[in-house]
Structure P
Amino acid sequence: MVLVDDFGRAVTGVRVSLTDRCNFDCVYCHNEGLGDTRGPMDASDAEMTADDVVRFLEVVEDYGVEKVKFTGGEPMLRADLEEIVRRTPDSMETSLTTNGTFLGERATDLVDAGLDRVNISQDALDPEAFARITNSGAYDSVIEGVKAAVEAGLTPAKLNMVVFTKTAGYVEEMVEHVAENEGLQLQLIQYMPELTGRPEWNIDIERVHRWLADLADDIERRDMHHRRRYHVGRGMVEIVDPVENPEFCANCHRVRVTHEGYLKGCLNRNDDLRPMGEMTRPEIEAAFEDVVANRVPYYGEYLVRDENDEWTINEEYIGV
C-alpha cells in the first residue's frame, strides 16, 4: 500500500541520515535542512542504531517504498554502514551520498553488501579551491574515492557540485571532466539560500542552463520535474534546481529521516518533524502515516506569491 499525500504525491523513497558528524565543514552545508547541528565527532547516544534503521526500512517496505538513500553528515563515519546496507530489504534500490573520503578503502565492500549507486560531493578539481570550499585537505582521498567507486561498478558515479558564487568558476572544468571520463555524471545542485542564510552567494541558475544548452550534444527531459539532462561527450550533466520551483515540489516523492530518528516531510521545514518514539513497528507506522498525511509542497503551497510577487507563508499554515 503506497501512501499518497493530499497533493497526489506517492511516497516511494526515503532519505535516511545516519549521522550529523562530518569530517568536512563545507561553507554551504545545511545538514539535511537542520542547519549546523554538528558537534563532537564521537557518535551520540541519540544516533539511530543499525537495528533502528533496518526496522524503519522493513516497515516502510510494506508501504511500497522502493528506494533508500543513506546520507549524513558523512554516512561513512558509521563503522556499521556495510551492515546497514547488507540488511536493507532486497526490494529497495540502495544509494549513498558521501564526500568520498573513505570510498577508496570501502567501495568494494559496500558493493558486496548491496549498494547500488553513489553520489559523491565534489565542488572543484583544484585542490586549493576544494580546500577553501570544504575546509578540508582531503582532495586526494576524494579523487581516489571516485576512482574506486567506478572500479567497483558503482557507475555512473554521480558527482554532486553545489553551484554558487564560490564554485561557479569551476563549473566548466567539472563539465569537461565528466565529458572526458567514462562512468561519471555531474549533478549541478542549485544553491539554497533559504537554508544557509547567505543570499548574496546565489547565482542565476538559468544562465547555467543556457550555457549547457549551447554546449550539449543532446538534451533530454526526465519525466520527474521535467528536469533537463545535457549529454556532453562521454558524460551527462543534470541541474537540480528546486529553489522557487513549484514544479519541483509538486514532484517530491521522498520522506526524510533525521539521524535521531525523526521523520521530516520537507527539506525546507523543521516545523513538521515527527518522532518515532522507541521505534517499535506500531510507532514507526503511525509516524510514517502521519508525516505523509501532513506533507505540503513548499513552493506553491506552503509558500505562495503575495501581491508584490514575493514568496510568503500561506496563511493556512501559519501556526500549524
Structure Q
Amino acid sequence: MAEVEKELEMSDQGGLKRTFKDLFAGAVGGVAQVLLGQPFDIVKVRLQTTNQYSSALDAATKIYRNEGPTAFYKGTLTPLIGIGACVSVQFGGFHYARRQLEARNAEKTGRPDLSYGQYYTAGAFAGITNTVLSSPIEHIRIRLQTQPHGANRLYNGPIDCMRKLSAHDGVLRGLYRGTAVTFLREAQAYGVWFTTFEYLMNADAKRNNIKREEVSTLKVAFYGGLAGEALWLASYPFDVVKSKMQSDGLGPDQKYKSMRDCFKKVWAVEGMGGFWRGLGPTLLRAMPVSAGTFATVELTMRLIN
C-alpha cells in the first residue's frame, strides 16, 4: 500500500508550467533560507577557516564586539540573489529528475512510485546541477566573510571580489576554485536532504492515512528541519575542505594545491576532528533554515497550485 501514500508527479507533469512552479517555489524558499541562516553561516565559516576562536559562542561574541551586529550579514547580497537561484535549481532539478524516474518506472514495471534509492538519485542530480551556480557564489561569500575588517579589507563587495579572483587566476582556477569538492558535497548533501524529507512526509501520510498535501505546515517544517540535520551530518567533511580551499591564500600564499592535498593536510595537522570543526553552529543553523526552506516551498506550491 506504500505506493498510495507516496506523492507521485507523473500525472502533474505539466511540462514547462510545472517546471516554472518548481523553480519559483524554490527561489522563494531560497530567500527564506538566506535570511534565517546567514548569521549562523558566518560563524561556521570563521570556525572552519581559522583557529582564533575557541567555540561558536566565542566566535559570535568576538564578531559582534569587533565588527558590530551588521557583520553577521556580511556578504549577504551574493547569497540572497545567488542562493535564491540555487534553491530554485535544487527543487527544479529534483522534481524534474523524479518525474523522469517515475515515467521510467511506469514504463518498465507499471508502477511509477520511486524507491528511496531513486529519491537519493534525484536529489544528487539536483545537487550536481546546482554546483555550477553554488561553487562561485559560495566562493565569493566565503571570501567576503573571512576578509579582514575595516581598512584592511580586500574586496569592496561581491562584484569586486569576482573581478579580482578572475583576474588573479582565471575564471576556472580562480572563481571556480573548490568546484571538485563542491560536486561531491552537493551530490551527497542533496541526495540525503531530499530523501530524508520525502521519507518523513510519506511515512506521516501513511501513518495517518492522509494525502501528502494534508500534512500540516508545522509538521512539514519539522521534517524539513530533520532533513537539514541529516544533510550536514552526511556531507560536512566535504564542506570543511571546500571552505578551506575557498578561503585559502592566493599565489605564493596558497596552502592547498588541490582537493586531495587539502584532505591530506587537514588530516595531518588536525586529525579526524579537523573535518568536523564548526559542526555545532552548523547543526544549530540547519534546523530553522531547512525547516523554513521546506515549509516555504511547500506552502508556495500549495498556493500556486
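Where does the value 18.4 come from, among P, Q, when mean count of other Cβ atoms within 10 Å over residues 58-65 is the thing being computed? It was calculated from structure P. Where does the value 12.6 come from, among P, Q, when mean count of other Cβ atoms within 10 Å over residues 50-57 is the thing being computed? Only structure Q yields this read-out.
Given 15 as the derived value for percent of Cα pairs over 36 Å apart, which of the supplied structures P, Q does it correspond to? That value comes from structure P.
Starting from the value 17.8: which structure in P, Q was mean count of other Cβ atoms within 10 Å over residues 122-129 calculated from? The read-out was computed on structure P. Looking at structures P, Q, which one was helix-only ellipticity at 222 nm (-39500 (n - 2.57) for each DSSP H run of 4 or more, over all residues; to 500) calculated from, given that it came out as -26000? Structure Q accounts for this read-out. When mean count of other Cβ atoms within 10 Å over residues 82-89 is computed for each of P, Q, the one that comes out at 23.2 is Q.
Source structure of the calculated read-out (log10 I(q)/I(0) by the Debye sum over Cα atoms at q = 0.12 Å⁻¹, for residues 26-161 alone, -0.49) within P, Q: P.
0.10 is what came out when FRET efficiency 1/(1 + (r/R0)^6) of positions 178 and 202 (r between Cβ atoms, R0 = 25 Å, to 0.05) was calculated for one structure; which of P, Q is it? It was calculated from structure Q. Look at relative contact order in percent (Cα under 8 Å, 6 or more apart) for each of P, Q: the largest one is in Q.
Since every read-out is calculated from the coordinates, none of them should be taken as a lab result. Everything numeric here is computed off the predicted structure, so don't read it as measured data. Cβ atoms are built from the backbone, for glycine too; each structure is taken alone.
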